[in-house]
Structure I
């Protein structure tokens, strides 16, 4: 847990970051406001950033290249990039191999929280180095 003066360092999964960015009036808009007002410090790696960039280009979102760049500009400058070690940290067994980069980033970046809505990650909460919590739980934590 971070001290009272420090802002929590957190890893956020792609789906939640996407929701906070694409749906600016959605239920996760307060999360976007929190990182932009520097209440918290999102962590990214080259792998997790590449995943977000890839997903923003999905046709279902109907985002132009300019829209995608604007959304990335609302997120990436607020993030701290973590250089991942050559030997990636050990993680609990995860059912979805695509979730591993988020677990590894949380460990390597010394995150205070891993924020997700993914059941494959949430089910690992009792065996992981930092709390794995939902966006609603994280927002509540920021507001206390």
Structure II
């Protein structure tokens, strides 16, 4: 069964002086303010699309990695994952670094590292970012 997840954005003004909000349909996080400055200079309590992608990537990777560890017989699994997306104005997202510290009883360090690499390459967010997924558009003027 397919599950659809929806995020929304509202923007007013031009790129550099405008601002907007991003929100999740689940309501799990209230509307988050977004600005060009937060994207290109400093966050200062305001988010950016790249920060949202990084959070999604960290969560997706952690879930994929925990599945692999569990399937290998690992128990007491604890993972702390950080994803850092780098944005360069005029170039776009130039890279994402995943960093994970964790433990899983019953899993060797070599297996832990191998499963981490597999999760990095195959979690759905990694696949969407590296292999691309079809994107369609429905645009209209109001």
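No lab work stands behind these numbers, since they all come straight from the coordinates. Bear in mind that the values here come from a model prediction, so they are computed numbers and not experimental data. Cβ atoms are built from the backbone, for glycine too; each structure is taken alone.
For this structure, a couple of remarks:
- Label whose coordinates, when relative contact order in percent (Cα under 8 Å, 6 or more apart) is calculated, return 29 (choices I, II): I
- Structure (I, II) behind the derived value 2.9 of distance in nm of label points 7 Å out along Cα→Cβ at positions 90 and 130: II
- Structure responsible for 1.9, with distance in nm of label points 7 Å out along Cα→Cβ at positions 18 and 114 calculated and labels I, II on offer: I
- Source structure (of I, II) for FRET efficiency 1/(1 + (r/R0)^6) of positions 50 and 66 (r between Cβ atoms, R0 = 30 Å, to 0.05), computed value 0.95: I
- Answer label among I, II for the case where semi-axes √(5λ) of the Cα gyration tensor in Å, calculated from the coordinates, equals 33, 17, 14: II
- Looking at mean count of other Cβ atoms within 10 Å over residues 58-65 over structures I, II, structure II comes out largest.
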